[in-house]
Structures are given as C-alpha cells and as structure tokens.
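Dropping the structures in below, format is structure tokens.
Where a number appears in this text, it was derived from the coordinates with a stated rule and is not lab data. Here the structure is a predicted model, which is why all the values come from computation and not from measurement. Cβ atoms are built from the backbone, for glycine too; each structure is taken alone.
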Structure I
Amino acid sequence: MPKFVYKAKDAKGGSVKGLIEAGDQKQALSVLKEKNLSCYSIESKTEGPLSGITKKYFNRVKFADITAFTRQLSTMVNAGLPLTESLSVLKEQTSTMSGIAGLILRDVKEGRSLAESLKKFPKIFSTVYIALVSSGEAAGILDNILNRLASNMESQREFKGKIKNAMIYPIIVLIAMFGVIFAMMVLVIPKLTSLYEEFDADLPQTTKMLISVSKFSSRFWWLILLIVAGVVFTSKILIKNIEIKRKVDGFKFKLPVFGKLLKMVAMTEFSRTLGLLVGAGVSLVEG
C-alpha cells in the first residue's frame, strides 16, 4: 500500500508530522481529517537516493503559487465574498496552497486576524506581505491592499522573468566557454604534448605551465569536479548567514557589467516595495 509523508496541525494548533498508509492521497487526507488533523502538506513517499533532493526542489511552494493565491483571494474579496468564504474556496482547490488556505481559514474562524494567521508561515509569506495585510485590515481596506499586493507580485514576477531571459544568453556563453577550456585541457592539449615531446621542441615557459595544468586536469578531473561541487554546496550553506550574504551582495555589485545590472534590479525592487508599503499606510520607519 502506498505511503504518504504528511505535515498537519492538531486541534490545539500544534505541528504534527508523520507517515501514513492509504490507497491514495485522497484517502490519506480523509483518514487525517477523521483524526482531527488539518493537513497542509502531503507527499507520496518515494524511495531511493534522490528522493530527498526531489522533495526539496520540486515540492516546495513557489513564488508563482503565492502570487496566484493572492490574486484569487483578491478577486473574491473585491467581488464581495466574505474572507472565510474566499478562503474556503481556495481550500477546496488542488493547488499547493490549498492546505495552507485551510489552516488560515481555521484561524480566521477562531477569531484571529488574517495577518496573524499568515505569521505562522514565515517561509511562505514575507514580512512585507504580512505588514501590508495587517495595515489593510486595520484601515478596513483589505480588498484594496490585496489587489495592490497581487498586482505588485505579478509585476515583480514579470520583471524577474525579463531579467532572467536577458541573462540566459551570456550565462550559456560562459558555461560553453568554460566547457571548451576544460575539454581542451583534458582532451586536446595532452595529444599536442605528446607531439611536442616527440620532436623534443623547446617550449616557452607559459606553454610548459599550460601543459602542466593540462596533465593535472586530465589526471584529476574528478577531483576538480568534486571541488567545484563542494564550493557550490558550502556557498549555499554560508549564504544563509546574514553578514556573509551582505558581503557577497557587495561583491556582486562590484562585478563588471553584471554588477550594475544587479544594483539596478535591487534598487527597483526596493523602490517598488517601499512605495507599496507607504501607499498602504505603513509608516516610513516601519517600512
């Protein structure tokens, strides 16, 4: 029988996670509901060495999901539907946000504000998002705030998409360039080296250094790939530290060509977000 890994909230609001056997995902959700558990994440348990990686990169909530959730909620609230009814509709959908919508709905029915409910999901809803919702609820203009927030997120997504598309070509060129250099070091230069040795040619110092690097690369290519993978993995861990992240960002801004582009992107995002916060009634200091 298939197994499912789930994360849920109990009647007291505590987090619960575990493993359940069921015929399918729908049956698993029914069993959890009978146990008075509100499930917000359920995944089929897959075996194998890549299962953890697959879950990490393919089952997480994406920015596009949050944008769609915000737009749908905004549309329903602006159409005059009560917040609880709007969340109930979103809960019944099969998107990745349906479980989260169910938990938010339960909190709202218990008397908590929408902003207070969103605070339980800091990895999904940013502090800016929550501050805007809180401001909208306090001023009684939640419908207007949700609409502006959804429009801002859609513009942000479109802007990031354009930046990514603009950077695809130079990145592909760089990757291809490094690939060609690596291939020459491992495959081409060793053949030329044997030719030079055969003729006993007196080579310049720079050529000798290049041949030495080539010999090392062809012999220890696996070590080079391992070091690169190690650097990438370590960087992802270290970048979570705020101080290190600031230094890395400062270094990025100093890069030729790309640095100026990244700085413009950062300034655009900052200006848009600050304008949205101030326009929603959030104080300049708090924003």
Structure II
Amino acid sequence: MTFDEFYSQYIALKRSFPLSPTHSHSNENSDYVSYSYRCKNCYYCFDSVDCNNCLYCFDCVRSNDIIDGDYCVECEQLYESVDSYRCYNSVFLNYCARVYDSYFCRNCFDSHNLFGCADLKQKQYCIFNKQYTKKEYEKQAVELLKTASEEHLKKLDELVRQYPIGPTYVSNSQNSDYGNQVHYCTNCYLCFDTARSTDLAYTYDTAHCTNSMDLTYCYKAELCYACSDSSKIYNCDHIEWSSDCYDSSYLSGCNDCHSCFGCIGLFHKRFCILNKQYSEAEYQKRVAGVRAAAR
C-alpha cells in the first residue's frame, strides 16, 4: 500500500464516522465541556485539563475554583483572569504570575495584596502602584471594593499606558526567549502559552510536554510531532482528540490505544490499521511498508 492509498482510506474512514458533539475524556460531573480531560464539576469549560469546580473557562490547566478564566495554569480561586500562572484568590488579573490576594492587576509577578497595579515585581500592599502600610492598604481596599469594577479597570488602563509593553512574557525559563507566555520551560523555541515543558519547538497551548514539536492544545506529550487536542501521549504523530495513546500515528478520537495506525474512534485497542485488527507481526510489517512508501 502506498502512502497516498493509505491516506485516502484514512480520510474516507474519518468521514464515515459521525462527529462527536464533544471531545472529552475521563471527566466527572462535567457534561457541558468540550476538548477537556480529567475535569471534575466543571461547566462550560473548553480546552481544559485536570481542573475542578470551574465555570466558563477556556484553556485552563491544573486549576481549581476558577470563574471566567482564560489560560489560567495551576491557579486557584480566580475570577475574570487571563494569562495567569500560579495565582491565588484574586480577581481581574492579566498577564500575572505567582500573585495572590490581589485585585485588578496587569503584568505583576511574585507579589501579593495589590490593588489596581501594573508592572510590579516582588511587591505587597500597593494601590495603583503606590506603596502603603499593611494597615493602610487593608483599610483603603475595603472602601475601593465598594466601587464598580468598571471604574477600577478604567483607572488601571490609564496606569498601564504609562509603561512600555514588553516584547514577551517569559518567567523562570531558560533558553526560551522566542515565544510568549512561557513559564518554567527549558529549550523551547517559538512556543506560546507553554508551561513546565522542555525541548519543544513550534507549540501553542501546551503544558508538561517534552521532546516534541508542532503541538497545539497538548498536555503531557513526549516524543510527539504534529498533534493537537491530545493528552498523555507518547511517541505519536499526526493525532488529534486522543488521550492515553502511545506508539501510534494518524489517530482521531482514540483513547487508551497503542501501536495503532490510521484509526478513528477506538478505545482500548492494539495493533490496528484503519480500524482493522492485526497480529503484532502483521501490523509491524504493514506499517513499515506504508512508512517506507512515504519517504
């Protein structure tokens, strides 16, 4: 079988399968989610992994008790926060990392008890970038919280305009400058929204991945290439909407499969080609033939 013959059969097989209303796996009490994996008590959450008690979230990883969050990674008890990493008990955060007990902050790092602050690092008890004592801060914060959020956001926007916009948001990373929103990464090139990963190239929205390239919305991928919306995959290429798979290629909507090639919608399968079962020896022979023809 030539590669073109294989690929045309793979596309035909893919088109013959009904589309699932959602692409989710291993969730609990989370019916209204999609592209989610191992989430519990979540509602209207998308592209999220290992999250608990979250509402109206997109692209969150290992986070708990989040409402209206977008790309919150390893966060807890946040509301209306975007691009936040390891933040806790805060509201209206934007581009922040390791910030807690704060309100209306943008581009702040390693700080706590901030209100309406921008571009601060290792600070505490500040209101609109002005330093206060703990007692003064707590007194003023109580009064400020009585004012509508729109007023604080407007004032924060005016404050943000006073600071130059940095080229990237990269923290605690090595040799990973060519990307954005990169946290705790090493040797990552042109990676975006990537956390706790090593030796990656050309990735978007990935976490806990190693030795891979061309990934989108992947979690715990290793030795993988050209994969999307997949979790816990190893030595795989050209797969989508799959989880707990390894040593496989050209999969869509598969779970707990290994040594499968060109399969759609399989669960707990081994040594399958185009959804047909083979012995291990026959599988290896046929796959080797297709790969050789593709060179």
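A few remarks follow.
- Taking distance in nm of label points 7 Å out along Cα→Cβ at positions 17 and 193 as the criterion, the largest value within structures I, II is that of I.
- Structures I, II were compared on Kirkwood radius over Cα pairs in Å, for residues 129-248 alone, and the highest value belongs to I.
- When mean projected area of the Cα convex hull in nm², for residues 113-160 alone is worked out for each of I, II, structure I gives the greatest result.
- helix-only ellipticity at 222 nm (-39500 (n - 2.57) for each DSSP H run of 4 or more, over all residues; to 500) from the coordinates reads -22000; which among I, II: I
- Identity of the structure behind 132 (criterion: volume of the Cα convex hull per residue in Å³, calculated), options I, II: II
- Relative contact order in percent (Cα under 8 Å, 6 or more apart) - highest-scoring structure of I, II: I
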